[in-house]
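See the structures that follow.
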Structure 1
Amino acid sequence: MKTNIYKNLEVQYNKLFRHLKVGSFKTRERYGKAFKRFMVFLAREYHLQKLCNISEKHILAYVSYMQKKGLSASTIKTELAAIRFFHDNMPYTRCELPTNEDLDLKKRSFGGVDRTWTTPEFNHMLIAAIDNKDYQAILCLARYAGLRLEECFRIDTNDAKNALDSGKLLVKGKGGLWRYVPINESIRITFRDMLKITPLGEKLFVRPYDKTHLAMKRLQCFIAYHRKRFTENTITFHGLRHTFAHEQYNKFIEQGYSDFVARKKVSELLGHHRDDVTRIYLSGGDDV
């Protein structure tokens, strides 16, 4: 199956390569070999179906993988340059990739980077988004319900109404897995406000004239731009999901649940049902 996944990525790569006119042929050829190594990693570790869906979590995991292999910082930077070269020339990409400065290759060890947001960081980002109620609402959904970026942008008026009635939001996650997530008062207020301005049956955070992947990318760029103003940490949208996991775990422990049961309950809220993945969230590791 992994071989078929790689072949699918290779078809997309070949189509992109044929139309590339940027840089010399030798540069494209050299970068192509590096990018194909990255494609092998994506197929094996993530079963990625579309190259346009490459995101920060894939880069962080690949850097960690290369570091464990003992590759030097300069070699890793060359591999990343190849990835960015093809990503920058790829149509319909969804995510902004981290820069070398963000990665700080000489100092950081990605297996143990804390991805959670502090309360001041979250509050500062809300203030930065004071003129964009959509962004404030989406940040709250990630912070207080643990939603992934694409899960937030998938919510429509029917989802919001049902959540207000039941107190739980029905979420379609990765692999088509469904889960219920309790909503707090902040999310209730958000849904009530959005329902006042969103036509029936429409998505809450994607306007009829807009495209979902572009709306998602704008939010990620917004976070990347504003975080530099109030924190030295490379916080990302997905880090709010880590924050949610930490707080839910602590709540379950305070309620008297064992460590294992608390992790199990957190995994159900996150929608992956895997203890090893939950441990990554609770350790502050790479995005999942």
Structure 2
Amino acid sequence: MKKILVIGGSLFTGRVYSILAQRTGQFELHVANRGHYPLKLEGVSEYECDRHSPRLLERLLPDNIQFDATIDFCGYNAGDIAPIVETLGARCGHYIYFSTASVYDPALRKVKKEGDPLVSGGSYGQTVDDYLAGKIACENELIEAAGKCGLPYTILRPTFIYGPFNYAPRESYFIELISRKHTVPVPIDATARFSFVFVKDIANILMQISGSEKVYGEVFNLSGPERVTYTSLIADFERFNGGAFPTREVTVDEVERERIPLPFPLIDDDLTDGTKLADAIGFSYTPFAEGMENTFRTFYSLYTN
């Protein structure tokens, strides 16, 4: 049975991973976070601890436990990773860090692949700049800290994650409007294409790669192969809904002027290539229509009960 240390991530991706991993009976999970959203899963050990207190985490963990992998869902700023690596050292096993596919330079105007240039100052507004700068700093910090102690690591860069428990108002923005019989704004002149990855795929990938030498020292994008548009997304929702729902055609200018909170790009593509990881471990992403239908039915039930 693999022993896994999970840092943070009790709301969405980490929660889904913990639930699915626990169900397999193949993982001994130790979850460390601030305790705001406890998992309360049978057989899962939870430790209330801020990541910035690695010495406390070390004292809370069972003596001399050696993890097969450490999965870090919540490193956001410089200084978030090195103290944990330096404190736990080899006990971490295989350090897997969740970054984001948004770290790539948007000026490339192409499908993002590992090895492409990363965003630099000024490419985005200041608020997003800080977030991306923190993610890039964490990636570099992990590489440096892991190199000093010979710790194997893997960096994952997911594109738009969708699925049950998603707290970001993305797919749920539309599903809530549909379920409540409200009018759905449809941007008729939006040209952007964007990529998705199903949260359950991420969970299964994590279960497959934890402690696997195949992925040591690598950076991987996580992204399904489909190129989704607002037009195709609305068509999918109509099919899942069993028919049309009230819509209102809007232009991109109207979206911006009325500050309609549409969650995906309108003009510029945001596409990510996830084939490197799929090829490395022989993984097949869940077809987008299948994963989104699962998500639609989960949220629809939530909003109508």
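I have 16.6 for mean count of other Cβ atoms within 10 Å over residues 156-163, calculated from one of the structures 1, 2. Which structure is it?
Value 16.6 for mean count of other Cβ atoms within 10 Å over residues 156-163 corresponds to 1 out of 1, 2.
The value -11000 for helix-only ellipticity at 222 nm (-39500 (n - 2.57) for each DSSP H run of 4 or more, over all residues; to 500) was derived from one model only; which of 1, 2 is it?
Traced to structure 2.
Quick check: 4.5 is what I get for distance in nm of label points 7 Å out along Cα→Cβ at positions 180 and 228, calculated from one of 1, 2. Which structure matches?
1
Ranked by Cα Rg over 2.2 N^0.38 Å, for residues 164-259 alone, which of 1, 2 sits at the highest value? Before the final figure, lay out the partial values.
Details: 1: 1.33; 2: 1.39.
When Cα Rg over 2.2 N^0.38 Å, for residues 164-259 alone is calculated for 1, 2, structure 2 comes out on top.
Since every read-out is calculated from the coordinates, none of them should be taken as a lab result. Since this is a predicted model, take the numbers as computed values, not measurements. Cβ atoms are built from the backbone, for glycine too; each structure is taken alone.
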